[in-house]
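Novice: These notes open a run of structures that come right after.
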Structure I
Amino acid sequence: MKNIKGSLIDLMKGGYCAPRIANIAAKLKEPSTTIHYNLKQMEKEGVIRTYKAVFDYKKIDAGFCSFVLINLTPDEYAEPERIAKSLAKFDNIESVDMLSGEWDMLIKVRTKDTDEYYQFMKRVLSQKGIAKINTLNSLKGVKAEFVQMES
């Protein structure tokens, strides 16, 4: 059998997952048709944007998780979306949020280890518009995507 695990992981990270309607129906004690109809309605209304797998990141070589606080250069204050959209293109960046307060942006980065993180940050820091960063490394994830993580 052909091993396509890497390709499947990449697709699932991008939202190529389908809900297991039969399992949801059993849990809610509702007919599958009712579940399907309601899910389709929520998709149509934009309530559900995509379905995504929640991974054990260590098992897919992305177990080193960092939260990076970013300050922008003064010339980028008027258009922070430009930097946010530029950062969002990196495969290692799981999320990008614009903030109020002392920091301008927060990104969540997943890499294999500290060496890969270092190489990644050298590329990100070279971008025009980033003045300063502060990295917080996650020691252990307990809950992700609203799912309690098992140890």
Structure II
Amino acid sequence: METHGLFHTIHQLSRLLTKLVNETLQPFGLYSAQWAVLFVLKTKGAMPQSALCEYLAVEAPPMTRTIQRLAKQGYIRQVPGEDKRIKVIHLTEKAREAYPEWEQAVLSMNDRLLERVPEEQRTLVQLALYDWLGKLKGDLHE
């Protein structure tokens, strides 16, 4: 199998999905990178910035900029951890109140994007991607 095409298609899909999320969240003053952080904090709970970087596979400098923007918007707060060098990132009440509206916009976009994809195909793609991601993360930590 020629792999360039596979990875090129994945890259194109990733870029297109990022663009569409940006367009969907633009009315709320949010971008896809910010949404990723908000989604993780909402679903997984507060966590150190380093854990966010690792989970989202984002380098520290862009994550710092994203967190600074979200803090300026009043959506997150940084709390020193037990080790004062570690900052634990928390959602604010303002973010918790606005989150359902953001989530509904993203879910509506997701539904539109998947309306012509059969359920069986969605399940197969999701399982394959979960499996591949797990293997890649495992390889990186060996």
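Novice: When you work out distance in nm of label points 7 Å out along Cα→Cβ at positions 52 and 92 for each of the structures I, II, which one comes out largest?
Specialist: I
Novice: Assign the value -10000, calculated as helix-only ellipticity at 222 nm (-39500 (n - 2.57) for each DSSP H run of 4 or more, over all residues; to 500), to the correct structure from I, II.
Specialist: Working: I: -10000; II: -24000.
Only structure I yields this read-out.
Novice: Starting from the value 1.00: which structure in I, II was FRET efficiency 1/(1 + (r/R0)^6) of positions 84 and 132 (r between Cβ atoms, R0 = 41 Å, to 0.05) calculated from? Write down the numbers at each step before the final one.
Specialist: Working: I: 1.00; II: 0.60.
Answer by label: I.
Novice: Which one of I, II has relative contact order in percent (Cα under 8 Å, 6 or more apart), as calculated from the coordinates, equal to 20? Working shown, then result.
Specialist: Values: I: 24; II: 20.
It must be structure II, since only it matches.
Novice: Okay, moving on. Going by mean count of other Cβ atoms within 10 Å over residues 36-43, which of structures I, II comes out largest? Please report the intermediate quantities before stating the final value.
Specialist: Numbers: I: 12.9; II: 17.4.
Max of mean count of other Cβ atoms within 10 Å over residues 36-43: II.
Novice: If we compute FRET efficiency 1/(1 + (r/R0)^6) of positions 60 and 76 (r between Cβ atoms, R0 = 35 Å, to 0.05) for structures I, II, which one ends up with the highest value? Present the calculation step by step, with values, prior to reporting the outcome.
Specialist: Details: I: 0.60; II: 1.00.
For this comparison of FRET efficiency 1/(1 + (r/R0)^6) of positions 60 and 76 (r between Cβ atoms, R0 = 35 Å, to 0.05), the top structure is II.
Novice: Work out which structure the value 4.2 belongs to, where distance in nm of label points 7 Å out along Cα→Cβ at positions 4 and 108 was derived from one of I, II.
Specialist: Details: I: 2.8; II: 4.2.
Computed on structure II.
Novice: Work out the source of 50, 40, 23 here, i.e. which of I, II gives that when Cα extents along the principal axes in Å is computed.
Specialist: Working: I: 55, 39, 29; II: 50, 40, 23.
Going label by label, the one that fits is II.
Any read-out appearing in this document is the output of simple, stated calculations on the displayed coordinates, not a laboratory observation. Quick caveat: nothing in here was measured; it's all calculated off a predicted structure. Cβ atoms are built from the backbone, for glycine too; each structure is taken alone.
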